[in-house]
Every structure is written in structure tokens, then in C-alpha cells.
Structure I
Amino acid sequence: MGLGDKISNAAEDMGGKAKEAAGNATDNDRLKAEGQADQVKADAKKVGENVKDEFKRN
């Protein structure tokens with residue numbers, strides 16, 4: 001995984017956590033769900049990049 005990808009995924013994950021927290025604080029279910037979805041997308045990208053890195057090593 002390249003450094004740019006790591007930074008992008010971390011930013012997406014942190015943004016998702018912030019959205020989820022804001023949704024919790026304001027009792028906004030839509031914002032909370034968007035934050036959770038952003039975190040899932042970031043995690044999926046991270047897993048995909050890790051798999052790709054493993055294939056490159058072998």
C-alpha cells in the first residue's frame with residue numbers, strides 16, 4: 001500500500017468517525033449511518049490494498 005493510499009484511507013476513516021460522533025451527538029441517524037459507511041469503505045480499501053501487497057511480495 002502506498003503512503004498516499006494509507007493517508008487517504010486514514011482520512012476517510014477519521015472522517016467517518018467524526019460523522020458518526022456528530023450523528024450521535026445530534027441524534028441524526030442519517031449522519032451516523034453515513035459515518036459508519038465511510039469507515040466500512042476505508043476498512044475495505046485497506047484490506048484490498050493489503051491483499052494486493054501480499055501478492056506483490058510473493
Structure II
Amino acid sequence: MEKEATRQVDQDQVEETFEQFDFDDYLLDLLETVDDQQQKLQILHGVFKHKSEDLRCQDQA
């Protein structure tokens with residue numbers, strides 16, 4: 001017969017861990033990441049738009 005292993009969670013330890021975790025910094029880091037990605041997309045869109053206009057000018061010439 002095998003003994004079933006059980007894991008007990010210490011509620012106080014869980015609460016202490018959550019109190020130590022800084023959600024504000026975590027969310028600010030996520031926001032900064034989203035902002036960086038948005039800026040990269042804006043740059044890529046600008047490059048795409050510029051190249052598209054160049055191609056239109058070449059087609060009209």
C-alpha cells in the first residue's frame with residue numbers, strides 16, 4: 001500500500017507572500033512592456049506606409 005502524499009498549505013504563509021508581492025511594480029512593468037510594443041508597432045506601421053507610398057509613386061511613373 002502506497003501512502004498518498006498530501007500537501008498542506010499554510011494560510012498565513014500564503015497571505016504573507018501576497019503582502020510581500022508588489023502588484024504595483026508588476027503592473028507597471030506590464031504597462032511598460034505594452035507601451036514598448038505599441039511604439040514598435042507604430043514605427044513598423046510608419047515604415048510600411050512610407051514604402052507603400054513609394055510603390056504607388058513608382059507605379060504612377
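What follows draws every value from the coordinates through simple rules; no lab data is involved. Predicted model, so just to flag it, every value in this text is computed and none were measured.
Source structure of the calculated read-out (helix-only ellipticity at 222 nm (-39500 (n - 2.57) for each DSSP H run of 4 or more, over all residues; to 500), -32500) within I, II: I. Work out the source of 26.4, 85 here, i.e. which of I, II gives that when Rg and Dmax of the Cα atoms in Å is computed. So the calculation was done on II.
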